[in-house]
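Given below, in the form of structure tokens, are the structures.
Only the coordinates and a few stated rules stand behind these numbers; no lab work does. Bear in mind that the values here come from a model prediction, so they are computed numbers and not experimental data.
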Structure 1
Amino acid sequence: MSTADAKLGEVPELEGAPPSVLIITAPYYREVVDGMTAGARAVLDQVEADHETVEVAGAYELAQALCIAAATDRPFDGFVLIGCVVKGETDHYDFICRSSMDGIMKAALDHKLCVGTALLTVDHIDQARARSGAEHNKGAEAAIAMLKQIALLRHLGRI
């Protein structure tokens, strides 16, 4: 399935109070990341979520920031991580993509976090732009995925 074929998932109904969400962005490709962040915020506004956004240097720092946030006393219900890595001429792309995604998953599993991830890994910037606009927005998809995790957690009970 391609981005053009994908339908945006439905925003779930949540039991309890509106969630508190931290959006962590790596705005190396500012236009793309800002577009996905706007998509995520629009979804979060639909459920009246309390949300704030912080920035890190790049995709590699997303997992580190997630662990830092999880270790604080702030009561976040979920996290949306947003970034973009465009393939270049070296192996750096493969290393950053794999390390970043593995780190995010490890942090989510180790800390039992509700996480939606919009880390684009693309061959060229036009692919990223196609996934960060009004019609197809991976930031909105990540926010919905995270809200579904929160809904599941609230339905099953706290960990």
Structure 2
Amino acid sequence: MKIRDIALIGILSAIMTAGKLVLSFIPNIEIVTLLFIVYTVTFGVKKGLLISLIFSTTEIFLYGFSTWLLGYYIVWPLLVIFTGLMNKRIKSEYGYATLGAIFGYTFGALFAVVESFFYGPAYGWAYWIRGIGFDLVHGTSNFIIILILYKPMIHMLNRLKKTYYGT
């Protein structure tokens, strides 16, 4: 890996962490999903996966270690992989907004599966049901945020990529 790739991954990871912190006072409204989608579309799955690992690890330093961390190490790479798989099929921001919405709506269910491994299936069901309202906000806000910001961010990142990478 080239030095500029390492620097790029570090900068994009820092932007993601800062973006999450800026919106952390609003429950389940975030730009992390948008950033993972945009980064993966622009820079590819490999860099997206590395950013997801760095982002998840950074979260440990900010919030401490708990079972939610395992969920982060699973769900964010899954989003990167799904984005990479769908990249050739999705042709507009509406497709990515739909992907982000589905991801937000299922976020709590994915975490419930992880929590079930630690505390049992009953806890997992209760965890998911208790958070359905948050998942509805999460998925809907993802759809709106991606619909509004996807095109400008892709345009900006592709321009910067062309400037610094020559591609």
Structure 3
Amino acid sequence: MTSTITLLWLYVALVFVAALALAFSHWGRGLKGALVLAVTCLYFVANSQLEGVWGWPSRDAMPERFVLLAAVIEEPGKTGSGALYVWVNALENGKPVAEPRAYRLPYSKDLHALLDEGMKKVRQGVSQIGTAEPKVGPKGFSWLRPGGEQQNIKIRDLPVPQLPEK
């Protein structure tokens, strides 16, 4: 939380210095316009980068392999197009990473049913492992499509570990 507040104060200081430069410098209009444009762009870049720090669900692609921890389903209705919020722990080299991450996925009935079934098994104590593979489709500017790249997500029971013989 302190890093967020520090970044906020740094941005406020930058805006203050830019305002002073605009008000009291003898720069030309083009240079002043470029300064306003640069500070505005910096705001949007910083805001998008800080979403992860603030705890908002990521719209990035999910990890290739993960353990399903929780899911919240927001069905489409009067409020909008719906969304699937998934909390997963990525697997790297067969081991879970230190911190779990929340992801926001676009709503689909198939994924809704898959996550619903997976959460039922998680509540019964059966751990669920998942894979996410990119869908084959049109290439282009992924930053123009909300929700990032579309993925095929599969969830199955985590295999029971085999204990060594005594």
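For relative contact order in percent (Cα under 8 Å, 6 or more apart), the highest value in the series 1, 2, 3 is held by structure 1.
Can you say which of 1, 2, 3 returns 16.0, 53 when Rg and Dmax of the Cα atoms in Å is computed? Walk me through the numbers on the way to the answer.
Numbers: 1: 15.0, 49; 2: 16.0, 53; 3: 22.1, 83.
Structure of origin is 2.
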